[in-house]
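So, here's a batch of structures to check.
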Structure P
Amino acid sequence: MILLAILFPSISFLLRGKILTAILCFILQITIIGWIPAAIWAVASLIDSRNKSRIKALGK
């Protein structure tokens with residue numbers, strides 16, 4: 001999933017159900033210079049959501 005977030009950041013957001021974020025990321029991704037920040041944003045968001053689910057699982 002991290003490789004998908006790096007290569008196709010907007011699709012990574014779409015697969016996780018964040019439609020508006022995916023649209024914004026796609027707009028950023030259209031520019032070549034914006035691809036790197038979009039990829040970093042997608043990977044950071046993916047790691048953050050994984051950490052939140054781990055913390056939630058520890059609380060139960």
Structure Q
Amino acid sequence: MEELIWKKSSYSSANGGDCVEVATLPTGVAIRDSKTPSRGHLTVPSPAFGAFVATLKSF
């Protein structure tokens with residue numbers, strides 16, 4: 001299995017680095033807590049993650 005490339009939000013430095021990180025997968029997105037990356041990650045299908053982000057942007 002290929003190692004995931006994790007990206008942290010540019011907003012994370014504003015709150016002390018406490019943020020989530022995301023990595024792109026062939027069929028979706030992996031999400032993990034930046035404070036405890038060793039605890040694993042949640043995998044979300046691309047359409048569901050896109051809907052989630054669109055909802056956040058609407059606020």
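Bear in mind these aren't lab numbers, they're just calculated from the coordinates by the rules spelled out. Predicted model, so just to flag it, every value in this text is computed and none were measured. Cβ atoms are built from the backbone, for glycine too; each structure is taken alone.
Figure out for me which of the structures P, Q the number 22, 50, 27, 2 belongs to, where P(r) over Cα pairs in 10 Å bins from 0, in percent was derived from the coordinates. Intermediate values should be presented prior to the final figure.
Values: P: 26, 49, 19, 6, 1; Q: 22, 50, 27, 2.
This value belongs to structure Q.
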### Query
When you work out distance in nm of label points 7 Å out along Cα→Cβ at positions 30 and 46 for each of the structures P, Q, which one comes out largest?
P
### Message
Can you rank P, Q by distance in nm of label points 7 Å out along Cα→Cβ at positions 6 and 22 and just name the one with the largest value?
### Response
P
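Looking just at relative contact order in percent (Cα under 8 Å, 6 or more apart), which of the labels P, Q belongs to the structure with the highest value?
Details: P: 35; Q: 23.
Once relative contact order in percent (Cα under 8 Å, 6 or more apart) is tallied for P, Q, the winner is P.
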### Task
State the single structure among P, Q that was used to calculate helix-only ellipticity at 222 nm (-39500 (n - 2.57) for each DSSP H run of 4 or more, over all residues; to 500), giving -28000.
P
